[in-house]
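Colleague: Given below, in the form of structure tokens, are the structures.
Quick note: the coordinates plus some simple rules give every number you see, no bench work behind them. Please read these numbers as outputs of a predicted model, since none were measured by experiment. Cβ atoms are built from the backbone, for glycine too; each structure is taken alone.
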Structure P
Amino acid sequence: MPSRQRSVIHEHGEPLDAEMSVYALEEIVAEKLRAILQHAEKLEHRGWSRSRARDYYDRWRVLQTYRDEMRFDDFRTFLAKKCAVRQVAFNGPDAFLEPTLLAYVERTWENWLGPLVVDLPPFDLVIEELRPQIEALVP
């Protein structure tokens, strides 16, 4: 997807009026979903993988904050093409909410995100709110 110009969010007290070229939010959501599939495969084959807690949190945060600004026309096809490049596939929303992967993410939630996110929401809340979003994106 084409990049977009966005204002820099700057909360350090002095004014900063700047824009920069960034990935489309829809692209970020697709990349996070693709990464989850890739790592679910690694977890299954190797028995371990780097935690995907950040992918779940980031996707939840982006959808919570910017959902109304995003366009998801034919997102399933877009995501399928992105996944094909990395030789992963999905049949539906359950592929992104696989119980073994979610259990692994839940165990690593605080360790991976606690030091990075002020007022980290509980894992269960994020997944509960994310589940219908994923179901709507990849029915």
Structure Q
Amino acid sequence: MKVNKIDHICVAVKNLDEARKIWEPILGKPEPDDPYVDEPEKIRVARYWLGEVGFELMESTTPDGDVAKFIDRHGEGIMLLSFNVDNTREAMDELKGKDYPFIGGARPFRDCEFAFIHPKAVNGVLLELIDYKWAELKR
């Protein structure tokens, strides 16, 4: 498996609007480059492009969402690191062959897929593999 780059880093926050007030002056951005809601994942996201790496602030849209559960256990903070790969399913197959456990299977996002390697296998880090093509940077 080849990692192309760090795709994005996600920070779990309780209140996205309040977190934006903290982060946007630091990032030098007046608003997110790509705000979105992902209903299946139960998240509201403010994504900022920093060079070729995404920086995301994520708020749970429901009390039972994964972001809300993460905050309950760990507090606000970095929730996941995402690696960009050419093909998520091929990367999963290769790593499963090396006994890396995944949380569920490949999940859809826009025109790509992503998957999570269980944190117990990678030093406590929730690691995402995603084959997102980053068409936004080619504009």
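Colleague: One of P, Q was used to compute distance in nm of label points 7 Å out along Cα→Cβ at positions 2 and 26, and the result was 3.4. Which label is that?
Modeller: Numbers: P: 1.2; Q: 3.4.
Source structure for this number: Q.
Colleague: From P, Q, which structure was Rg and Dmax of the Cα atoms in Å = 14.9, 45 calculated on? Walk me through the numbers on the way to the answer.
Modeller: Values: P: 16.0, 50; Q: 14.9, 45.
Clearly, the read-out refers to Q.
Colleague: Which structure, out of P, Q, was helix-only ellipticity at 222 nm (-39500 (n - 2.57) for each DSSP H run of 4 or more, over all residues; to 500) calculated from, if the result is -6500? Mind showing how you got there, number by number?
Modeller: On the way: P: -18000; Q: -6500.
Of the options listed, only Q reproduces it.
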